[in-house]
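Each in structure tokens, the structures are laid out below.
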Structure P
Amino acid sequence: MNKRISLGVAISLIAIGCAITFVLTWTVSLNIYNSKISSADKYEGVYEKLREIDAVVKNNYININSISEEAIENGIINGYVSGIGDKYASYLEANNYYELQQTSGGVVSGAGLVAQADGSGYLVVTKVYTNSSAYLNGVKVGDVITEIDGKSLLTMEEKTALEKISGEIGTKLTMKLLRGGEEINVSLIRQQIDIESVTGEMLDNGIGYIKITSFNDKTAEQFAGALNSLTSSGLNALILDVRQNGGGSIAPLKSMLNKLLPACVAATAEYANGVRKTLIETDSASNISVPMAVLVDGGTASAAELFTVALRDEGNALLIGTQTYGKAVIQGTYGFPDGTALTISNAKIIPSKSASYDGVGLKPDYVTELPAGTTLDNVSRENDSQLQKAVEILTPAAPAPETSE
């Protein structure tokens, strides 16, 4: 039996519904407004303090004319970023953000070296890219840069000196270096360089060796080439070297692990809102099936640790070396309209089987130190005790070489 509602009742119900909607909307809007007012009030004291400090500086600082407004602004921003307590967070100026994008893409522009301040007013070379102009002209890690294009670094700001090293592709760069008390003059050409992050070779008994120095957009392709070459040469066991690999981009890991692991969920990410998402899932049905060992040390971090723990959890790889760094958080980089960016930790890594290694690191199955007084930069192949331990462990699993009658 149908019941009709009178027009008056219908109008009343509509009015009640509109009133409820208005109240709810007003309540939500008021909460948002109050939260904004609260936030504004919270920082007003900071702004007032900055105004007070600014007034004192302008009236009393003896070097007031040397103040850089840009440096003050960046200092304030960096102070905020430092204050959030995220040791991996950083504010990137436009040139630094551009360089990060290039490095993540697997290319760098410049003379082929990385340098940083050493506290003396000069710059010290911390990295030289293989086959770059710097590499071909004998620049070495540890060299101290004292002059650029005929001008002493003591007369220029650090930022200016670093920008001069980058420069435009195809242009000339002259530098004076100090190495062990000896002055060295070099003339370089700025160029675009593909970063070589993977090298491989076949050792005895069909044991393949692949060294990965970083992870970028070109790493997966380089890794595939190295692995295919070893496989076609009769690969029976594999050593993966990620010592002193500080990580980089997570993006190439799926493609690389696809070639080493069966189908699996290798890692999950838990984001700030509590949502969990699959981070790395392999789907390969044609992965290699050989014994594996991973060489690690205290410089193995971030994406390199994720790569390592996935190989151990899902590929039964053995870890050899020393405890890894212990970074199991992911950073997101958020760009701003002026070309700057903010990098901040936005997710935790959850391995498929292992416990979290964040702040702890991954403990090797075989703890092995390099010989006293040696580093990866100067240890010989024969004296590399970590590599030799991996060869020793994997050799029984590799078929003995054929002998003629």
Structure Q
Amino acid sequence: MTITRIAPSPTGFLHLGTARTALFNYLFAKKKGGKMYLRIEDTDKERSKKVFEDDIIAGLKFLGIKWDGVVVRQTDRLLIYKKYIDELGKNGFTYELDGAIWLKVSAVKTKDKIEFIDTIRGKICFPKAKIKDFVIVTSKKMPLFLLTNVIDDYEMKITDVIRGEDHISNTPRQILIQMALKLPALRYAHIPLILAPDKSKMSKRAGAVSLLEYRKQGFLAESMVNMLGLLGFHPKEEKEILDLSELITEFDLKRVQRAGAIFNQDKLLSINAWYIRNMGQSELAERISSFDGKIKVHKKYLTILKDRFKTLADYQAESKFLHTLPDYSAELLVFKKSTLKDSLNGLKLIKENLAEKDASFWADEKNIREALQEIVDNNDLSNGDVFWSSRVALSGLANSPQPSEIAWALGKEESLTRIKKAIGKL
């Protein structure tokens, strides 16, 4: 059975790189019908914090990445490591220096090269002569991850190690530990690092922030999974929108690129906007309410606005004009190719026409749209005289949904109040 693991250190918040590594491990395991474990590598006691562990777990849950079994913590396994450390010492593979325990590379009988096959990068070779002795247990008697990784991967029956390319240099040293302990070899896949648009290392401004910061900004879990899944991986067909189940079906380590994966904030916004546009009204309303319990979601407002916002946080800003008409100048009411006289005439006709309509008329946006068009057609007015002027009157903005949509969402009383106010301005 294929078994992978995600093994973050709780020395910082869950950032995009670790989240993407977790996702790739999950996709690979599930595609193979296997398992993925979560192992918290917390032997660095000074830097490891519970707040970081909590953030890692919450971030994985947000993405919908479900690990198998219980969370494994390395600080709970110190006695297991001691057994292997003692075995290495007994067989002459270690020595003590300055209170730390070092692995004696020359004691491990190997060829002059340490070689392994990387599923993504092919054969990788390291001259053994260039690998110096290295510490496996600190002077404070705490085993280091080079050792604990190897032991835990064996004890947990891990078959495939999928991690960032920054770990390539660690692999030959871990292979030496495997050889010294006579442990079976593993399969490796080192995925590309995530880079900023200018191909530099990501800064906090360009993605290197806690994954949960994106949730706070109003990004959907589906969008984050979709974006992370395409960072360095190319499905067979050129598809930009893939949910978690589709990514599992499509995923193949051989289609993961070697070069750095470029993180594009604009692309993430585009993907997030797609999921918002294509989400059912009730679910989207629930998501917005869950995002911020202080936001009152008006379903009619949501109907006319869902194509206009890209994150859940945008709803409040986009709907502000519906709750409170912003102040605007009389000049804005006049279409650039029209006159004050025609704009005023158009607004008066709209007020008179719509004031006569009953509740059934106002229940359908199409009725309002057709009524506005009739005013244009029957009174020698331009579309700008009616549609532009009424849109500004109803929204107070130059850029907003169509006036028929706004009027339908606001209802008869509020719409007529705003039209009258506009007439007063002119």
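Just so it is clear, none of the values below were taken in a lab; they were calculated from the coordinates. Worth saying up front: this structure is predicted, and the values here are computed from it rather than measured. Cβ atoms are built from the backbone, for glycine too; each structure is taken alone.
To which of P, Q does the computed value 26.3 (mean projected area of the Cα convex hull in nm²) belong? It was calculated from structure Q.
Ranked by distance in nm of label points 7 Å out along Cα→Cβ at positions 70 and 278, structures P, Q are topped by P, which has the highest value. Given a value of -13500 for helix-only ellipticity at 222 nm (-39500 (n - 2.57) for each DSSP H run of 4 or more, over all residues; to 500), point me to the structure among P, Q it was derived from. Derived from Q, not from the others.
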